[in-house]
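Computed from the coordinates by the stated procedures, all read-outs in this text should not be read as laboratory data. These numbers were taken from a predicted model, which means no experiment stands behind them. Cβ atoms are built from the backbone, for glycine too; each structure is taken alone.
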Structure 1
């Protein structure tokens, strides 16, 4: 049984079909990459899985349970956490309080929430900045705070939506190491990413969307040789990169 299974998921916005009968599975312990051009439906798919949008058709199963009709808060309690393309922090609250808010997903005691928040901040390398206002953090640290907030909900599956956007080369490398560290802790990763030098080396499998449809799914070595994927997304410049990953 897959940890996450998406069955024939379709999402319509009026006359626009953003996701069209998408099927995929994420197995426990995997890192699965989701790629495709802008407007391919990647974030919409994440929103449907996480309960932010109700699918127009199809189903989402998690740990053997049909969670399609559940709201986002109950899906989070089931063990799915996510980050967003645009960083969403409570800028006028401290870093610690930001993470404590997320930790209340699993407890109603402030002492327990604080303990969990401190553990997660230490794991993410932010504990020394716990008393800073979140609005004063750099973009890289705000991204780490997003990780910390998601991890504080104690997920089994962490969904990352363009976690590397806006980061320089050093910050990107640090974010990759954090993703590997999260996966090593026993959390499964499903990530949307445009930086191929990031997603290809760390992913066990890669799913490709184009115009709302899944056009490919395979190991990275085969994805970068898939002519349809090259034509739809990677472009001719990736011909030279086929042997890199």
Structure 2
């Protein structure tokens, strides 16, 4: 059975990916940083439909916790065959008010942790070292292409780095039976919208800024991710794919 790790799998896009993966027959490791209850809900939803899943606490910004997480997946499920680097963070701040500590925090989660997770996945997937191959999906953002919204400049820069790293990664591991791709969600209905006013504002932005005129759903992102992980996408690697309603 295939094994998928989903970082940031306890909510939003990550939860949708993990849930769909469970339904498609993957053994799913739902990785969370702080909210155990939410991760457990995702695991229980997968198990309720006959799937296999576990929740593992790990802060992707900390190398030691990532290493321990991969080792636990090895013990309980076997080597990972699909890694979804979904965990991310943002600290909204105008660039004129930039603080280095914020930049470091965002890049440690969105870029550095993603790179370390990719390294660990390669060690297990590479056909050159006895692995069976696999897929690495990095969750970026259209912000990496557009520059993002006001106060999101550092976040946008981190997601631009994800785009570039994905391309470099794919070129390096193509001969080792590993594919690497990036999925870039646009305006998507997640908990980033804290309340009714935020949702109203997002809906207005979608009407004028998204050609399809609406906010995307997490399931629409998950559908693309699972396709990219499947054999149907066996000749797909090295590129970024937008799920953004044409934005």
- Task: For helix-only ellipticity at 222 nm (-39500 (n - 2.57) for each DSSP H run of 4 or more, over all residues; to 500), the calculated result is -9500, so let me know which of 1, 2 that is.
- Result: 1
- Message: When relative contact order in percent (Cα under 8 Å, 6 or more apart) is computed for each of 1, 2, which one produces 25?
- Response: 1
- Message: If you rank structures 1, 2 by distance in nm of label points 7 Å out along Cα→Cβ at positions 66 and 154, which sits at the top with the largest value?
- Response: 1
- Using the calculated result 4, 17, 20, 17, 14, 8, 7, 7, 5, 1 for P(r) over Cα pairs in 5 Å bins from 0, in percent, for residues 170-225 alone, pick out the matching structure from 1, 2. 2
